[in-house]
Structure I
């Protein structure tokens with residue numbers, strides 16, 4: 001179901017926005033570096049020219065991957081994370097070619113640290129700061145920098161700023177991710193039934209509304225545990241609760257990411273299944289029915305099994321969500337009336353004389 005996919009992809013979309021902003025910054029720095037090469041070095045540095053041309057080629061490929069590759073694909077993930085390595089190497093090369101400790105491009109290191117923190121949080125930010133500091137130190141040593149007097153003070157300040165940005169950036173990103181995770185958990189708790197851990201009736205109505213707004217093809221399923229009152233009367237409500245929890249587990253396992261299951265009320269459960277491929281949706285519902293029928297419960301040394309009845313409707317084939325919900329409810333009633341342990345399909349004929357409950 002598309003709403004499930006959308007919720008899963010919120011974090012990916014946010015990270016993609018960050019990548020887009022960082023890509024824009026890379027282009028800006030590339031233009032600045034090109035201007036530096038052309039106006040200050042007068043085109044005399046072959047190393048700088050090689051780095052600049054490599055940067056243009058790499059950025060073009062990265063830009064294509066950023067906007068033309070599926071966000072959840074491994075190729076996209078490899079490209080975005082590989083860009084961190086490119087940034088690191090390019091930064092050290094730029095510093096070496098633009099004056100070492102005197103380079104005005106040193107602040108690029110702060111952006112690299114923040115970039116790494118997006119993926120690897122606090123530890124990533126600190127590791128990036130240390131690696132950048134170590135690489136920067138190596139560049140200065142290679143260029144014959146004097147680590148005495150004011151030179152030493154300037155170097156230590158640069159190094160300490162890197163550590164500070166790594167520390168601060170890592171903490172900020174970690175807190176942001178933690179708050180986002182907590183908010184998601186709280187929203188999830190508010191939308192779920194405590195006993196079964198299925199989504200609740202409110203979530204069902206919200207998701208129905210969302211599907212109607214988006215026009216997503218959905219198989220609407222209402223189901224009811226057959227003779228559930230007898231289970232409560234014979235074994236007690238605690239055993240009845242165990243049955244509900246087990247059925248909730250079966251629903252979640254069998255549905256996976258192709259839909260959502262809900263506790264509609266009491267022993268009545270609901271399902272919204274992605275009906276882009278209706279035959280697959282029907283097979284999944286049949287699998288759920290069979291899994292429940294084959295499950296054995298134990299109480300006070302007795303073993304028993306249960307069955308469920310299902311009524312279905314197909315949106316948008318059957319004229320809107322409200323009519324679909326009404327039809328699914330009527331078909332559930334007919335499934336119970338005709339012997340229970342039945343899936344009453346959306347394309348089955350409904351006898352008008354038996355549509356209304358007495």
Structure II
């Protein structure tokens with residue numbers, strides 16, 4: 001047996017399996033409870049909400065009250081638009097009422113959205129996010145009885161916590177925290193301060209292997225933490241359906257998303273890893289010229305495949321293992337919040353057999 005095959009065998013024997021997430025109908029809270037029950041019954045590991053058109057916390061509160069097992073993640077809530085105290089309160093309440101099933105997923109968003117959509121000041125996001133995570137943890141620690149609240153940083157200062165404002169205690173750990181990361185600075189913050197990282201869908205296996213994994217490994221080593229304690233999620237699209245026609249429709253939808261993200265210079269390092277820098281610059285020029293309806297036509301099939309696991313329901317488990325296996329610990333079966341997954345329970349079980357390194361606490 002070769003060393004490589006022996007490593008794969010040991011990984012299959014020792015690791016937990018790939019966790020599959022899907023989305024909730026955030027647009028109508030009346031639909032969340034029944035949807036969450038169906039998701040849990042189908043065998044999904046959890047649900048993740050986004051902060052696009054709707055608040056990311058409300059749907060999780062409804063889903064948590066309706067279910068017993070599934071994980072509940074914000075994927076993500078915009079951090080700087082909220083005080084760390086606000087997120088600490090919400091996270092505590094969700095964890096307390098759901099048996100510690102809640103994970104606080106945070107994202108910085110870009111400068112324009114912070115200043116013009118949320119009307120909050122902008123500063124270098126990675127240092128500020130580091131303090132944000134530290135501050136939330138300090139608040140939770142104080143509420144857990146681990147000493148007086150005394151967090152003082154450059155961006156955040158929390159030194160007042162009277163008994164009247166301490167929430168009731170609950171059994172179980174404080175919520176886990178994961179952050180969305182694209183660039184190396186935020187990747188380091190995730191590895192050094194957080195319980196996991198939520199990778200952008202505009203990501204390829206090669207970029208994950210060559211660029212992201214080394215940064216995460218360095219950060220985890222600096223923090224003295226094992227990879228098995230750190231949850232890596234996302235990092236690409238899952239394009240699937242019950243038949244070829246359904247796959248083709250979603251494939252074209254993802255083609256547009258690749259073109260959309262690829263038109264933004266911040267994402268060009270992913271293209272450059274594959275020698276596709278000219279494509280990014282062409283897409284950027286087209287968007288500046290208002291040619292939004294034509295950008296998808298510039299992305300060939302082989303480029304879309306770089307960003308996605310593709311196949312019918314009877315093919316997708318193998319495709320997910322080939323695209324994500326050994327690198328990430330959970331995937332979203334929903335291409336977006338508006339496109340919920342429809343995986344049959346036996347397929348979810350097949351995907352859950354794909355070995356991963358992350359070992360969540362029992």
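A short reminder: the numbers here are calculations on the coordinates, not readings from a lab. All figures in this text were calculated on a predicted structure; none of them were measured in a lab. Cβ atoms are built from the backbone, for glycine too; each structure is taken alone.
Per-structure values
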item	result
Value 19.0, calculated as mean count of other Cβ atoms within 10 Å over residues 117-124, assigned to which of I, II	I
Which of I, II yields 24.9 [mean projected area of the Cα convex hull in nm², calculated]	I
Parent structure of the calculated result 0.8, given that distance in nm of label points 7 Å out along Cα→Cβ at positions 29 and 165 is the read-out and I, II the choices	I
Top of I, II by distance in nm of label points 7 Å out along Cα→Cβ at positions 53 and 189, largest first	I
Given 75, 39, 25 for Cα extents along the principal axes in Å, for residues 157-292 alone, calculated: source structure among I, II	I
Source structure (of I, II) for helix-only ellipticity at 222 nm (-39500 (n - 2.57) for each DSSP H run of 4 or more, over all residues; to 500), computed value -12500	II
Which entry (I, II) yields the derived value 20 for relative contact order in percent (Cα under 8 Å, 6 or more apart)	II
